[in-house]
Structure 1
Amino acid sequence: MAKADITITFDPGLHVFVSAANRKPGAAVATDATSSLGHVVEALGVPLVEVGELLVDGRPTAAGHVPVSGEDVEVRKLAFPQRVEGPLRFLLDIHLGTLARRLRVLGIDAAYETPDIGDAALAARSAQERRVMLSRDRGLLHRRELFAGAYVYSHQPTVQLDEILDRFQPELAPWTRCTACNGVLRPVTKEEMQSRVESGTAKSYDAFAECESCGHAYWRGAHSASLDAIVEQATRHR
C-alpha cells in the first residue's frame, strides 16, 4: 500500500489534542497518500475548527491538499478574534449549561440542548440555525456538517466564559435574555406583575421584565448580586 512520510509541527496551543510523541517539532508521521491534510490533522486529534492555518514547506495550503512524502507541515492555532458569517449565535451541548446561562445573562444568544439529543442532531441544528457549536466533545467538533465550532478548553465556567469572550468578542447586552430559555426579555410595569408575584416582591421592587418566549418573570432580587458579578467580570474583561 502506498504511503507518504511527512513531518508535522503543531502550535503549542494545540498540544492538548495530540499525543506526546507528536508534540515535538518535526514529528514523523506516515500517511496513506490518499487522505487530505485536513483528515490527517484530525486523525492526529486536532479538530479543524481549532486550526487557523496549514503550512506545507512554509506555504499556506488548503486542508484538501493530499500530502506527499518529504513534505514538512506546520499546523497553526486559530487567531483571535474569530469572526463568523452572519449574526453571532451559539449552541451549547449538554455539559455546558452553566456557561449557557452566563452567556444569556450577558445578552448573548446561546441555545442549549437538554436532554442530550446526540451529536448528529446537534450538528444538524448548528447547520440549520447557523450557530457556533461550543463543546468539550472533540468528536462532535469533527463533524463536517457543523456551521462552525469551538472547543471549550476549561472545565471551570468562569474561565470558560473568559475563553468565549476572548475568542469571539461578542457584543454584550446584559439583562436582555431569559436565562431559562434564551428568549428576549421585555420590560413590564409593576402593575402588570402584581398578580404574578408575591405582594412583598411587588412592594420591594420597581423594575420588572418578562420573557417574550416562556413568560418567565424577572426582577433584581437577592440573587442579582452573583449575576451582577458576572456582568462586571465580562465588562472588565473587555
Structure 2
Amino acid sequence: MLKYILTIKFLRATILASFPYLKFDVYRFDDSFVSGLISTSIRSALDCPLNYARSYLANILPLCVKKIVYLDSDLVLVDDIAKLAQTPLNENQILAAPEYCNANFTSYFTPTFWSNPSLSLTFADRKACYFNTGVMVIDLDRWRSGDYTRKIEAWMELQKRMRIYELGSLPPFLLVFAGNIAPVDHRWNQHGLGGDNFRGLCRDLHPGPVSLLHWSGKGKPWVRLDANRPCPLDALWAPYDLLKPPFSFDS
C-alpha cells in the first residue's frame, strides 16, 4: 500500500508540474479484479493487468460519470477532445471506436474458436470488424445496466479453458461488441506508429488528416528515445514525455 501511495503522489506531482491548471482525480485499478483471468498472449507486455483496466472503468469510476473517452497511454492528442467525445451513439450502442473492416478479422481468434460452431456462431448476423480499443467513447450507464464487464470476463474464463485467442485484452471486446460499434473517423487514430510488431520497422503517417497519433505496436517511443534509436515520428512524442526533458534529434 505504501508503494501505491508513493506512486500516486509522484503521478500527481508530475502531472501538476506540467499542467498546473488541470483539475483531475486518480482512481485505483486493483489487480485483483483480473486475478486468475489473464491468459498468456503472443506478447508478454499484453499480459500486464493494467491492460485490462478498460474493462473495469464502469466499476472504478463514480456512478455520476455517465460517459467517457478512453485513450491508451501510448498516444498524443493533437485536436480538441470534445469533438471525439461528441461522437453519437444510437440507442443500442455502448461504445464508439475506430473500425478497420479491411483487417483479417478471423486472425484474432484461434482455429479452436472457428471450428466450434457454438463459438463461431457468436458472430452470426453481425457485420463484425476489428476495432481499436485504444481509442473509445463509452456510455458507462449502458455498460453498467448491461453488465458488460461480466460478459467480457465470461469470455476470459472460457479462454483459460480452451485457448480461443492469442492477443491479450482485445479479443474479448471483439467478442462482445464487434458488429455494433459507432464508427469513429480514422483521423482519431493514426495507429501503428509503434512499428511492425515483428521486425521493429518504423512507420509513416497514414494519408489524410490527423487528430491523434497512436504508437500501437511493439515499439514504444519512450523506449526508442531512451535507447537513442528513435524512429522519425518519435520526435512528435518527445515533447510530451513528462519524465524527460525536451528531446532533440540534434542532441
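What follows is calculated from the coordinates using simple rules that are stated; it is not laboratory data. Everything numeric in this text was worked out from a predicted model, so none of it was measured. Cβ atoms are built from the backbone, for glycine too; each structure is taken alone.
In table form, for the structure just shown:
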{"quantity": "Origin of the value 1, 6, 12, 15, 15, 12, 11, 9, 6, 4, 3, 3, 2, 1, 1, 0, where P(r) over Cα pairs in 5 Å bins from 0, in percent was derived from one of 1, 2", "calculated": "1"}
{"quantity": "Structures 1, 2, by mean count of other Cβ atoms within 10 Å over residues 145-152: label with the highest value", "calculated": "1"}
{"quantity": "Value 18, 49, 31, 1, calculated as P(r) over Cα pairs in 10 Å bins from 0, in percent, for residues 105-176 alone, assigned to which of 1, 2", "calculated": "1"}
{"quantity": "Test item: relative contact order in percent (Cα under 8 Å, 6 or more apart) calculated as 15, pick one of 1, 2", "calculated": "1"}
{"quantity": "Structure responsible for 12.6, 42, with Rg and Dmax of the Cα atoms in Å, for residues 73-152 alone calculated and labels 1, 2 on offer", "calculated": "1"}
